[in-house]
Structure 1
Amino acid sequence: MSKYGWERGEIKFSVKEFVSFRRSMIQFYNERQVRLFDRAKFIHSQLVTAGKGKRGFDFYAMFEKLVVGNGYGEAYDANGYEELSNVLFPFEKVEGKGYIRVSRPKAPKKNQFAPLKQNANGIPVGHEAGISFNRVTRVVTWSVSENNHSVERAHDHETGRAFFKRLSVVNWTRGTGGEIVGNDEYNQESQESGRGGNYTTNRYGVAEKQFKQSFAAARSWR
């Protein structure tokens with residue numbers, strides 16, 4: 001079932017927590033790039049061996065089996081699937097046909113898994129989401145573009161999981177925090193009074209504190 005949606009939020013950090021959070025996320029991303037490059041080289045060698053001397057061999061089907069490994073579910077749900085498929089089976093322009101994914105795997109190159117510099121201002125989360133850092137305001141922004149199941153993919157992505165895991169242990173101080181809001185096609189279609197607007201998906205720091213206070217006040221009036 002389709003579910004078109006989007007998500008975005010700005011979260012303010014203290015000086016200490018901002019530096020630590022940003023450094024931790026960049027380190028995580030760079031370590032993941034190393035793991036993905038090693039995995040890409042291994043899968044490529046496996047594909048070459050499996051298809052050697054076999055006419056009409058379906059390299060992409062074999063690739064999906066290797067990515068899933070002993071796990072279950074669809075290949076595109078596997079960790080690193082998007083990055084690995086784009087490197088091993090890139091889309092190339094074919095005259096009169098547009099861009100078509102190659103049928104034989106390309107050898108991965110190290111620069112395709114380049115690390116981020118320590119002064120990087122953003123981290124990609126797949127190709128539909130990203131994390132950005134504003135070092136002046138100490139604001140971290142989470143943004144997911146509107147697409148079918150894009151929010152779910154961003155949260156399931158290894159980098160997305162690392163982002164929210166680290167947010168859960170931040171020491172929120174006075175004046176820090178924020179919220180993430182979003183919307184989806186089912187909510188927007190609601191015709192009931194007061195429904196259909198953007199909704200909050202996560203709250204942190206001062207935003208969470210204010211919500212709890214307002215909720216407690218509302219209950220006391222019942």
Structure 2
Amino acid sequence: MTLSQYQRLAALWSDQNDEVTQIALIICDLYNYSAEELDNIGAKKFLKYSKKVEKTFIRIGKKPWYSTIKLERDANKITLGQFIEVQHFLKMGEIDSMHLVGASIWKDKRDHGLKAELLRNKKVEHVLEDITSFLLSFAELLVSYKGLFETDELEKENEDAKVEKPHPFIEQYGWIFSAKKVAEHEGITLEKAFELPVIQALNDLSYLKSEQSYQRKINE
């Protein structure tokens with residue numbers, strides 16, 4: 001099973017369906033059955049396919065020792081540029097963006113689009129463990145800097161007074177704007193800012209946010 005096939009099958013998994021229905025949908029997809037044809041294969045054959053599906057998903061959970069694909073599993077070791085890319089791709093959802101996130105953390109210097117397409121066609125067991133480990137680490141990184149992403153008290157008061165959607169500039173270019181602020185703070189170019197270790201960049205942003213809050217207090 002390729003990563004692309006796994007993404008498609010994972011999309012079939014829904015809390016709205018019971019387990020038997022979900023297994024049936026996966027069997028139809030993997031073995032090219034229509035719903036009507038699957039209804040007529042009999043319980044014995046259905047059970048046989050179910051066991052095959054179960055074994056398939058168990059097998060893909062562990063990366064083979066001989067795999068040569070090297071993906072970064074620790075979000076603390078990525079750059080600011082990679083962090084911004086991952087944040088952007090995750091808006092699509094964790095499953096749909098797996099090949100794109102994987103391309104961002106693949107230790108390979110080829111073009112991102114090419115890497116994403118190559119990963120979609122790789123056997124899923126060669127990449128899934130690394131990608132899921134990275135996503136867990138990424139979530140932990142975000143939690144450790146939650147103060148950076150939280151709205152401060154004055155902004156909360158303004159939001160309570162008038163609830164507005166974020167300006168389109170912030171939604172589309174917010175992280176580019178933040179990277180520019182880091183570049184100015186570090187005295188480097190924007191291109192160099194993207195290459196900074198993410199921890200250093202997030203610490204810079206935390207400092208700048210705290211400084212901004214301090215200056216606002218002084219000016220009150």
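Data overview
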read-out	value
Rg and Dmax of the Cα atoms in Å, for residues 20-83 alone from the coordinates reads 18.5, 54; which among 1, 2	2
Structures 1, 2, by relative contact order in percent (Cα under 8 Å, 6 or more apart): label with the highest value	1
FRET efficiency 1/(1 + (r/R0)^6) of positions 60 and 140 (r between Cβ atoms, R0 = 35 Å, to 0.05) from the coordinates reads 0.90; which among 1, 2	2
Among 1, 2, which structure scores highest (criterion: FRET efficiency 1/(1 + (r/R0)^6) of positions 52 and 108 (r between Cβ atoms, R0 = 35 Å, to 0.05))	1
For helix-only ellipticity at 222 nm (-39500 (n - 2.57) for each DSSP H run of 4 or more, over all residues; to 500) computed as -13000, the structure of 1, 2 it came from	1
For 32 (percent of Cα pairs over 33 Å apart, calculated) the corresponding structure among 1, 2	1
Structure responsible for 3.3, with distance in nm of label points 7 Å out along Cα→Cβ at positions 12 and 68 calculated and labels 1, 2 on offer	2
Entry that produces 14.8 once Kirkwood radius over Cα pairs in Å, for residues 44-147 alone is calculated, selected from 1, 2	2
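Bear in mind these aren't lab numbers, they're just calculated from the coordinates by the rules spelled out. Since this is a predicted model, take the numbers as computed values, not measurements. Cβ atoms are built from the backbone, for glycine too; each structure is taken alone.
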